[in-house]
1. I have 14, 48, 34, 4 for P(r) over Cα pairs in 10 Å bins from 0, in percent, calculated from one of the structures I, II. Which structure is it?
2. Ranked on mean count of other Cβ atoms within 10 Å over residues 25-32, which label among I, II comes first with the largest value?
3. Who wins on relative contact order in percent (Cα under 8 Å, 6 or more apart) among I, II, i.e. which is largest?
Structure I
Amino acid sequence: MVQLVADTHALVWHLTAPHKLGRGARRAFEAADAGRWLCCVPAIVLVEVALLRERGRITVGAEQVLQVMSGHAGYAVLALDAPQAIEFSALVGVKDPIDRLVLAAARASGARLISTDAALEGFGVERVWD
C-alpha cells in the first residue's frame, strides 16, 4: 500500500478548499479517502491546525480534522517517535520546526509527502503536489 504523510496546508485545503490542491495532491487524498492508500497525519500537524485556528487563520480545528479522518480507513495519526527524532536531527537545512517534523515523519516512515512547499524537496522524500 502506498503511504503518504500530509503537511498542514495540504490537509486543511483538502478539507476546506480542495481547488487549491495540485492535481497529484488531489489524487493522493482521493486514494486515501477511498482507503486505497494510507495517509498519515503527524501529530504536529494537529498542533499546527489548533494554532492556526486560534490565530483566526483557518476555520477548521484539530477536532474536526480527527472527526473527518475517523470516517475514512485511509487515514491515521502518526505519533512522534524516536526514528522521527533522529531524522529531525539530520534535517538542519529546514528552518521551520513544524515543517522539519513533518518532513522527518515522512523520511522515518518511507512515505511520500503531500505538500505545496517546494523548499521541502531534496531531502530524500518524494513530494506529491502537481
Structure II
Amino acid sequence: MRRILSLAVAVLLVAGCATYQRKDALTSTLNAYAATLRWGNFQSGLNFVDPKVLKANPPSSLDMARYQQLRVSDYDEGAGPTALGENDVQQIVQLHLININSQSERTVIDRQTWHYDEESKRWWLTSGLPDVTRD
C-alpha cells in the first residue's frame, strides 16, 4: 500500500513540476515577445509565431512594410493571460502605435492566442502578428 501511495505522490509531483515549467515558459515567452514588439521589431516577432501558422499564412511584403512604419509607444497586457485549456491561453493587449511618417498615434487591440507544444516544450503564438490595419 505504501508503494502505491508513494507512486501516486511521485506522479503528482512530476505533474506539478511540468505545470510549473509550462507556466514559467509562458511567462518568459510573453515577456520576450512584449519586449520584441516594444522595440518595434515585428520581423523578430515572427520567431514567436507557430511555424504551421506562418507556413499557412505568411505575412505579405506589404504587411511587413506597414510594420516598419510603426513604433510601439505602449504595450499594455491588461489582466494578463487567461487559460483556454491545458495548453492554450489568450491574452488581450492594447498596442499604442505611432506612425513614423505622420507622427499620429492610435490604439490597436491584439487578441493573442498562445499554444504550448509538448514536443518542443515551447509556447507558440497561433494568432499571428497583430493586425495593425484595424482600429
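1. The structure behind it is I.
2. Structure I gives the largest value of mean count of other Cβ atoms within 10 Å over residues 25-32 among I, II.
3. The structure with the largest value is I.
Coordinate-derived values only; no laboratory data. Just so you know, these numbers come straight off a predicted model, no measurement behind them. Cβ atoms are built from the backbone, for glycine too; each structure is taken alone.
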